[in-house]
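*Asks:* Below: a set of structures, written as C-alpha cells.
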Structure I
Amino acid sequence: MFSIDNIIFTLGGNGVSLLELVSVVTGLLCVFLAGRNKKFNFWVGYLYNILLFVMFAQKHLYSAMLLQPVAFAINFFGQWRWSHPREGEESAANSSNLKVSTLTWEQRGWALLFVAGAGLVWGFVLSRLGTSWFKGTFVPDPTPWLDAVVLMLTLLAQFLSAQKKWDCWIVWLMVNIANICLYLSAGLSFMPIVSGLYLINGIWSLFTWYKLYKRNI
C-alpha cells in the first residue's frame, strides 16, 4: 500500500520518503517567500511545522519534534507582527506593513548570551536523555551539545525573522553551515544538499533584506 512514509528514491545509500521530500519542498518555499518579503510565507510555514513534527516523531528525533510547536507559535506571532507595526516601524511602501530593521549591538550581545546559556541547559538535558535519564525510552543523542546550540540558533533566527530583523539571515547562515557539517559527519547525502539550498537562499536574502532596510521598507 502506498504511504507518505514509502521510500521514493535513494541518494548516497540513504532512502528519501515522500514525507521528507514534501517537507523539504515546503521548507524551501517558505524561506524563499520570506526572503522576498512575502507574508504568504507564514501560511506555508504552518504546514511545514506540521510536516516536520510528524516526520521527526516517526524518526524519534524528540528535540527537533518538540521544536515544532514552539516554531508554530513563533510563526503565528510573526504573521501578526508583520501586519501590525508599532509607531515608527511602518514600511515606507505600505504603512500597514512592518519594515525591515536591525538589532543594536547590545541586543546582539544578549542574543549570543541566550544561545550560549540556553544551549548549555538543553545540551545537558539531551546528554542525559537515554543515558542517565529514561534509559530504554529515548535513544541517546550522539551529538547533544551541537544539537542544542543549533536548536537555540534556530529559535533565535525564527524569532528575529518574526520581528523582521535583518540579522536573522546571519543566524540562518550559521544554522545552515552547522547543519551541513552535522549531516556530512553523519554520512547523509540528501540533507546536506537541502541545507546547501537553504544556505544559498540565506545569502541572497541577506542582501535582499539589507536593500529593503536601506530603503526603509
Structure II
Amino acid sequence: MDWINYTLFTLGNDYPVLLIDLIASVLGLTCVFLAGRNSKYNFWVGYLYTTALFLMFWNKNLYASLLLQPVSLAINILGHWRWTHPRQGEESARDKTALKVTQLKWEERGLALAGTVIIAFFWGWILNRLFPADPHPFLDSLVTVLILMAQLLSSLKKWDCWIAWILVNIAQIALHLSVGHVFMPIVCFLYLVNAIWSLVSWNKLYKKNE
C-alpha cells in the first residue's frame, strides 16, 4: 500500500507529513471532539480512526500501539453499546436511552493507575525483546496502555477518562518529539486542549446527573 507513504507536504527541512498522518489526525480530532460533547456518534468515527491508526503505527514501526488496535476496536464496540443501552439506574436525566456520566471511587482510581503502570512496564519489556526496531518501547507501551485505559473509562462514561486522556496527550507529545515528529505534536496539543475542555464539560454533566 504505497499510498500510506504518500507525502502531502514537508515541515521544516526534513519532516514529511504523510497522507495517513493527516487522515488519522482529522478522524482522531473529530472523534474526541464528539466524545467531549457527549455525542454517541463519536463511536462511528472511532471505527475509522482505529483503522487509520493501525496503518499509521505500522508505517512508523510503533508495534505496541499497532498490536493493541484490535483491543481498542473491541473497547470502542463495548462503549458504543454501553452509551446507548444503559442499565436501570444508569440513565441520563435528560435522555433515558443514554448512559449518564459517573465517577470512579478513589480506590478504583488507585487500582487503575497501578494497573496501567504494571501492564505498561511488562508490555514494554516484552516489546523490547520482540521488536528491537521500536525506538522507545517503554514510552510507546506507556502511551498505548494509557490510551486503552482512557478508552475503557470513556466506554463506561466515567468522568475520570479525561484525566487519563490528558496524561495520554502529554505522553504522546513527548513520544512524537522524541522520534523527531513535527506535525503530530501539534495534533496532540489540540487533543490536550479538547481533553481539558471536556473534563470541565463532563463535570457539569455529572453534577446534572446527565
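Values quoted throughout were computed directly from the atomic coordinates according to the rules given, and no laboratory measurement underlies them. Every value quoted in this text rests on a predicted model; they were computed, and no experiment measured them. Cβ atoms are built from the backbone, for glycine too; each structure is taken alone.
*Asks:* Give the label, chosen from I, II, of the structure having the highest value of volume of the Cα convex hull per residue in Å³.
*Replies:* Top value of volume of the Cα convex hull per residue in Å³ goes to structure I.
*Asks:* When distance in nm of label points 7 Å out along Cα→Cβ at positions 29 and 125 is calculated for each of the structures I, II, which structure yields the highest value?
*Replies:* Answer by largest value of distance in nm of label points 7 Å out along Cα→Cβ at positions 29 and 125: II.
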